[in-house]
Structure 1
């Protein structure tokens with residue numbers, strides 16, 4: 001079997017700092033390789049990644065289609081495949097389209113401007129705890145129409161869930177993740193039991209399937225996944241975005257041009273996205289490049305590699321704020337893409353406009369510490385300054 005183990009250890013400190021040179025070398029020399037640590041094939045080319053994400057008949061997200069079992073708390077739109085997931089996904093997408101994202105974005109911007117006022121001139125602060133966490137908790141709670149949980153407490157729960165995604169690499173992460181999911185499920189149950197404020201969750205509850213117990217379970221689980229996934233994706237994206245503009249102050253200056261805001265936020269996600277990859281399981285034999293994939297084998301789609309593929313993106317290693325088209329995989333692809341990607345984009349737009357509108361200047365204050373996670377690319381800490389002019 002072709003092997004990429006010698007080059008690609010997703011938890012290696014250098015890979016955590018900057019995975020892109022190694023992924024580029026693999027894409028050039030071994031675009032499809034077997035990774036012993038992940039017990040999976042791994043894909044680095046954009047075309048191969050999109051093929052796997054599109055072909056639900058051959059590559060399953062739902063492990064039950066390959067003979068595995070899935071515990072009830074894990075059944076959601078992110079584990080079910082079409083057409084089984086269609087009813088629940090449609091329920092959430094319909095409710096999402098009815099939300100006033102412009103107002104959510106404006107409230108997020110106001111929150112950020114207030115925090116920037118508090119931080120300006122006050123010395124070094126941590127972007128993660130002071131900006132990314134409160135923004136992400138508030139935006140997702142605002143979308144769902146629920147009271148935001150305490151920032152630090154929820155961040156700890158989310159961190160345990162996020163780390164458990166790497167349970168295949170480190171089995172000790174699985175049990176803390178299970179406990180954290182139970183904690184979050186209890187919180188979601190309380191939201192469904194109580195009368196909710198106006199928001200997505202209230203609309204989902206009103207249209208929730210009444211007779212189908214499995215569908216009701218999937219609805220609650222999807223609400224949990226949407227809160228956790230929306231929070232963790234946005235929080236990671238905020239850290240990556242701030243890191244990128246700290247290293248490229250001219251980019252933040254260019255983003256003062258409101259005509260670049262939409263394409264610029266998209267490009268920031270492509271350039272250094274929050275989600276590094278996802279897994280599918282082959283349900284029948286197939287061939288990907290030089291590799292023969294057997295039924296039951298897992299395939300890891302490496303978004304981070306695909307998003308820098310020069311066959312799909314010109315000047316792929318450059319930040320091109322007016323890039324069009326930009327069909328990146330930063331939030332996944334198709335029916336298993338992040339449900340809350342539109343609200344994540346709103347949160348990032350609020351971040352950029354707050355940073356460009358505030359009179360204080362954002363400046364780096366040392367190196368950040370990357371979170372030791374393979375699935376999600378995020379910071380544990382990211383020091384910065386807001387300098388008064």
Structure 2
């Protein structure tokens with residue numbers, strides 16, 4: 001956490017984490033209420049740039065889990081999980097996941113101090129947005145098994161110059177990112193490259209997708225200049241690390257959003273009257289809410305265990321396994337809770353004016369983000385050595 005959030009770096013204890021959660025929740029209550037979310041999703045960039053700046057300057061959220069040597073605060077994944085839970089709960093449209101989680105993790109994992117020192121301080125300060133494009137044709141992000149099958153190829157252009165050609169079909173926040181990290185094929189195997197968002201030969205096409213609160217784009221590269229990040233041919237290991245961190249972070253976000261659905265359903269069940277009494281007194285509605293609570297509690301536990309594993313907490317499971325478990329549990333849990341939230345709300349839950357469909361859209365999009373159910377079950381088996 002930044003000094004504005006009450007501490008100066010290291011590992012946060014339980015009290016500090018709750019203070020962090022309270023500060024974020026209070027902030028989002030005024031910045032990411034339903035009207036603000038709807039305004040952001042129809043804006044040109046898909047998010048409120050002023051809120052993005054305030055997140056950095058007032059709360060230090062972008063810098064929280066980034067390394068101190070690159071302008072971050074050096075906190076771990078448990079603290080980052082608190083941030084993602086609250087962002088998911090409020091359904092905040094912002095490039096946090098793409099900039100901090102995807103690009104930030106890739107830069108640190110690549111071990112390239114020059115590239116990290118050039119890009120990460122801006123990400124930490126909220127002045128630079130970034131993203132990661134992994135253009136494997138199956139959309140699984142399993143680069144180790146995608147050699148020669150990536151949609152982008154790197155070519156030496158003389159001296160140290162490198163150009164990229166090809167396309168990345170589905171890149172989170174690809175339309176607005178100031179820096180795009182791209183995994184591309186080389187003669188040495190998949191490698192990671194950095195591309196300036198204004199580079200010549202880069203064409204960015206915004207896509208209309210299910211989730212209105214997240215923007216995706218198709219990126220085309222035509223002789224686009226790029227700089228290599230990390231060791232040539234090392235992208236498979238980098239993306240493997242990114243997958244573990246990203247699925248853990250996504251699980252926290254899903255758990256927070258699922259809890260918001262549960263809270264909305266229980267509140268409505270207490271207020272909505274039918275046959276002279278609240279619908280929450282009907283057994284069918286009680287069972288739905290009880291099932292939702294169970295799924296939310298399990299999702300919370302899985303997400304927090306995965307974050308603890310990444311932080312190396314004593315007694316935590318293998319990080320890769322815990323991340324895969326969290327991705328399965330939280331993806332399925334959020335989908336079920338978001339669907340039940342619509343059912344509990346009845347007719348109004350199906351309308352455009354109600355927020356229930358925004359959570360459902362986020363749930364389905366998140367479930368498919370790294371390949372979908374078939375892929376994440378296979379990933380869990382692979383991580384567990386089965």
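Values in this text are rule-based calculations from the coordinates and carry no lab data. Because the structure is predicted, anything quoted here is derived from the model rather than measured. Cβ atoms are built from the backbone, for glycine too; each structure is taken alone.
Quick check on the output: 20.1 is mean count of other Cβ atoms within 10 Å over residues 69-76, derived from one of 1, 2. Which one produced it? Let's see the in-between values first.
Details: 1: 14.0; 2: 20.1.
Corresponding structure: 2.
For FRET efficiency 1/(1 + (r/R0)^6) of positions 357 and 373 (r between Cβ atoms, R0 = 25 Å, to 0.05), which of 1, 2 scores largest? Kindly include the intermediate steps, with their values, before the conclusion.
Numbers: 1: 0.20; 2: 0.75.
Between 1, 2, the highest calculated value is found for 2.
Comparing mean count of other Cβ atoms within 10 Å over residues 93-100 across 1, 2, which structure shows the greatest value?
Values: 1: 14.9; 2: 26.1.
Answer by largest value of mean count of other Cβ atoms within 10 Å over residues 93-100: 2.
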To which of 1, 2 does the computed value 0.35 (FRET efficiency 1/(1 + (r/R0)^6) of positions 109 and 261 (r between Cβ atoms, R0 = 30 Å, to 0.05)) belong? 2
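Where is relative contact order in percent (Cα under 8 Å, 6 or more apart) largest, in which of 1, 2? Walk me through the numbers on the way to the answer.
Numbers: 1: 27; 2: 15.
Once relative contact order in percent (Cα under 8 Å, 6 or more apart) is tallied for 1, 2, the winner is 1.
For distance in nm of label points 7 Å out along Cα→Cβ at positions 21 and 285, find whichever of 1, 2 sits highest and give me its label. Each step should come with its number before you reach the end.
Working: 1: 4.1; 2: 2.7.
With respect to distance in nm of label points 7 Å out along Cα→Cβ at positions 21 and 285, the highest-scoring structure among 1, 2 is 1.
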Suppose Cα extents along the principal axes in Å works out to 79, 46, 41; of 1, 2, which structure was it derived from? 2
